[in-house]
Structures are given as C-alpha cells and as structure tokens.
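Below you'll find the structures, each written out as structure tokens.
Just so it is clear, none of the values below were taken in a lab; they were calculated from the coordinates. All figures in this text were calculated on a predicted structure; none of them were measured in a lab. Cβ atoms are built from the backbone, for glycine too; each structure is taken alone.
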Structure 1
C-alpha cells in the first residue's frame, strides 16, 4: 500500500509523535510507502506532499506542533475541492490516509469516506472533547501548562490582593479549565457546560475576601453567562467550520467582578501558549500508541475507524459513532472541583 498522512485542525503537542509512530510502523513492519501531506486538508486539495521515511521522522518525538503543517480547511465549502482531492489521491497513488486531528478533522474524514476516500483517524486535541476515547494527545500537556500558570498567578494575586481571571481554551467543553483549576487550587471555575451568574460569582468571591484577600477564577473561553445563547467574544467572525472565533470572556468577567466587588482585577489569557511546546511524556506515549494502532488498522484494511483509549487499553471505534457529538466534562468531576470554590 501507499499511505498518506496528514494533520488537520488545531495543532497540539503530540502530533509529531503520532506521525513518527505511524510512519515507522507502516515502513518497518509492513514495508508500505508513506507520503506526508502538507498543511492539512488544504494540502490534500492542492497536492502539497513530501515523502516520509525513517530518517525524516527521526528526532521529531519531543517537538511540539507538526512537521507537516496544519490548517482549518473545509473541503466541502467549494464545489470542486472533492474532485481535486480525488486527483491528488490518484496522482500520488495513495490507497488510504491517516488523518490526525480534532473533531472537525474527524467529521471531514467521515464525509470523505462517503465519497470513497479510505482513512483511519487519530484523535488529537487539547480540548479533550472527542467522544469514545478517554483521552486525546495534547490534553495532558495543556493541563500541565495551565496548572503551572495558575500556580504562578497565586503569588502575584496574593501579593497585590487581587482577583486574577485566567482564561483558558475550551470551546464547547471545560476539560482544561476543570482539570487545571482543580489541580491549581482555583477559587471558581467557569465552563461551557454550566452557565454562570456573574452575581453569584461576585458574591462567592466577596465572602472569600473576608478571610483571604485574593482569588483565582479560571474560565474556559466558551463559558456563557446565564441567558446567553452565544459566548461573549471580541472577534465577530467565524472559521471555515462555522465556529465563532473565541476570546474575550476573561475581560468581561474581570470588568464585572471589579465593579461588583470593588477588588482590583486582572486577566491572564493563556491562549496559544497551551498549544505550543514540548509534549509531556504521557502525550508522547499516547500519541505513539495511537499511531501504531492506526498503522495496523490500515494494514488490515479496516477503514472508517478512529483509534481510542479505553481505560489503559488502545482500541478503535467507528468514526460514525464520533461525528456530531461532544464529550462534556463529567458532572461528578465538576462537582468535586466546586467543593473548593470560595
């Protein structure tokens, strides 16, 4: 077989570990040829490729990002993109694809399969919002980064007797906010799954400040106040998949808290810092295990599947069970974090 590998959607630590593992397995065990497709789905449309070899994936394990490049590209927005993809597959004689990416990438893979494009998916996202897998590569690294930031903000918040609002990523789910907030000792955690009342948050922090003169509030970028159907954002535009470009909820909350509590309030927006840098050992190992399983599935000609972590075991699930769904934060986990609010 001749296999194409691409990374699509938001970047995250662990992508290179997955590329390396899949490439090594495909070449060393199965003697397949491997072609890297540059810049995600757009590279598949425009025929941007490079050969992958044992040498070309050597040394990339600890690197963040992706050596292939990525993009948020929807090939179903343009009428002729599907034909261009078919042309690329034919030109480079690609029998199947390994599509590594987030929920949008997996949705694209599912739609391409309906048009005869064979693939196996590896789920990767810092948001950890993909169903049917307990964890995704990138998440552990993001939580570590966010937790360290919260740890550091404690000292400056305490020194100046301030409220610090920490905005982290999380469009539809608050996995990073919940885990990092719990690990970092946040005094309030706001997530998309649980609409919040700014009055209730203000009251909570005002009570806390009678005994401690600082507070840490962690908010996921997709969190919404009660009565709001859409997140509060600064940018009024959407991406290729129709998602609202997020960012701004932290500033909103900080302004409202300062007005209501009279406490000086500052905002720290972690943004793309959460996506960058060296992946943790956990993310490297999980991505490697996913890469090996994806290669084995291709060799067995088992297409339309996504690798998944169930407990401590690597398995696979049909992609059709994943599309159109979001893995929300476990209510029990959020309830545990709320024990430490205020």
Structure 2
C-alpha cells in the first residue's frame, strides 16, 4: 500500500528557490504532535532559513514559524492535547530542559531549542511535526489567518511591551509601522500607553491614528528624537525597523531611565552615544518572542481588545510569490499562506 503524501514548500539549498514538493505524511514520535496546517504567516526572519544564515539550519528545509491549524495526531506521552483542537505554533518549541536558561525556567532563551522552520520543518506545508510544548491554544474568535501572524509578530510586540516596565499613561513610541509595528501600535494603545508612532511619510499618519496612536512623527520632515524630547522623552521605544542607523537616531529621544527595545531582526549594528546613555541611565536591549503560553496570552488579549493583524493572503502553491512580496517590503502588513 502506497503511503499518503502531503504538499510542502521547501528550500533545497542555501539561496535556492522555494519548491513545491510531495512528501510522505510523517508520524509523530514520543512527545510530538502532528498539526494539520490551515495557515502560516511569513516572517522576515524566514529569510535566515532561505539564505542559510541561521546557525544550525540544514537542507532541505520547510520554512515557517507562524503556524495555525489543528491537532491531527499525537505521539506517545502526549496527554494534554487531543486531535481536532485548534493550535498555533511560533518561534518557541520548548527547551532542552538541562541548560542554564531552562534550569532557571527561562525557556525562550534556551540555546538548544529547535526552532520551527529553521532547525525542524515549519509551516509552509499541509502538515508539520512539532514538540507538544510548542502548541498554543487558539481562541474561538480568531480565524486561522489572523492567528498565524500573532504567533511571532504578535507575541513579540505584545510580550516586549508588557515586560518593558512601562505603566499606563507613560509615553511609549513604536518605531516603524510595518508587519511588527502595526501590531505594536495597537498593543501599546490598548495597554493604556500614550502611544507615539514613528515612520517615514505623512501618508502613514492616518493609518497610525486608526491603529490607535495618539501622536505621529514623520521622520522625513521631523527629527524623531527631538520630537520625543519635546514630549518629555519616551519611557520605552519599541524598535520594529531593521535599519541600525534609523534605530540609533531615536535613542536620544528616551526619557531618563528610558529603554530602547529592539525586536526588528537585522545584521546591522546600532550605535549609541555612551555619554548620553550614562547621563540619562537609559538602556538598549532586545526581546525574543516568548513561550507557547505567552502566545496564548497575546491571542487572548487580541480577542479581548479587538486587535487584529492586517494581512495579504496567498495559496500554498504561490509561496514563492508570497515570499518575494513579503521581502519586498511593500506588503500591507503581514503575508499569510492559506494552506487548507
């Protein structure tokens, strides 16, 4: 009897094309779950897989870590999940359990965790096998295409802001209104922050206010750091852009004890004026997504407050076209594969 197959979009080698292929449907091993993928968001960090830039990536590899679907089968030892449950899978897939981070309960910083779409096959496919620890329950009121982007772009901006130390009423700036930033503005406003959106062009002002921003700064005509300083300085600046030079330019706009949190992944360096950050006790840091439970929190908060990603949909067979659209920077705002 011939094995049943499924469709997947893989990269056979670094910088190779995205190819639609047929594979045998795999069985989940101990502690694993097979998910039937309904939708998968495309993230800029998928390029780390396609280009072979991320440490540990091996080919062929199926990219994708913004997965939404249903539990299709469970392996031995999986007691908390049942077939048919709606689940999401993001960057997090559990920890090794024995490294320094895991022993302290800080599983997201585990250096040995297998990232879906990088170290194990991801969601540009009809099925995916993941550790049970990777699963997050999707709320009833979220569609699959809405849930997908919240598994990375959503949780990253939400989790960074809720752990930033900012309190309701504080001035919080979202730098960039793209795939991450348009969610960051919504989260910041709904968390009760005095929200500033920073982007290029006056054409984005109306959208920024529609998303919940109280103030808009156009960097083509205004000095963002100077404008933030006039407002008293930002308690937090969430940098969702990938330009190191652009990020560096807003640091002087931080208030005393202010914090810059970088979530836009880039290989570009960020420069700081040491006298500036010493004198104002400011800090520069980053935030790496969150656990599967954090993903559930992000989705539940989105349902509670009406936050949704703005998306463009493509079918699985047009994954290569969707990837190019995402990489072009012209998509508004998240590109999602509707798989099933």
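Out of 1, 2, choose the structure whose coordinates give Rg/Rh (Cα atoms, Kirkwood Rh) equal to 1.03 when calculated. The read-out was computed on structure 1.
Comparing structures 1, 2 by distance in nm of label points 7 Å out along Cα→Cβ at positions 30 and 246, which one has the largest value?
That would be structure 2.
Quick check for you: by FRET efficiency 1/(1 + (r/R0)^6) of positions 110 and 310 (r between Cβ atoms, R0 = 30 Å, to 0.05), which of 1, 2 is greatest? When FRET efficiency 1/(1 + (r/R0)^6) of positions 110 and 310 (r between Cβ atoms, R0 = 30 Å, to 0.05) is computed for each of 1, 2, structure 1 gives the biggest number.
To which of 1, 2 does the computed value -11500 (helix-only ellipticity at 222 nm (-39500 (n - 2.57) for each DSSP H run of 4 or more, over all residues; to 500)) belong?
Working: 1: -11500; 2: -6500.
Structure of origin is 1.
Upon calculation of semi-axes √(5λ) of the Cα gyration tensor in Å, for residues 62-197 alone from the atomic coordinates, which of the structures 1, 2 produces 39, 15, 13? Among 1, 2, the structure yielding 39, 15, 13 for semi-axes √(5λ) of the Cα gyration tensor in Å, for residues 62-197 alone is 1.
Determine which structure produced the value 24 for relative contact order in percent (Cα under 8 Å, 6 or more apart), calculated from the coordinates; the candidates are 1, 2. Write out the running numbers ahead of the final one.
Values: 1: 24; 2: 19.
Of the options listed, only 1 reproduces it.
Looking across 1, 2, the calculation of log10 I(q)/I(0) by the Debye sum over Cα atoms at q = 0.10, 0.11, 0.22 Å⁻¹, for residues 166-301 alone that yields -0.43, -0.50, -1.33 traces back to 1.
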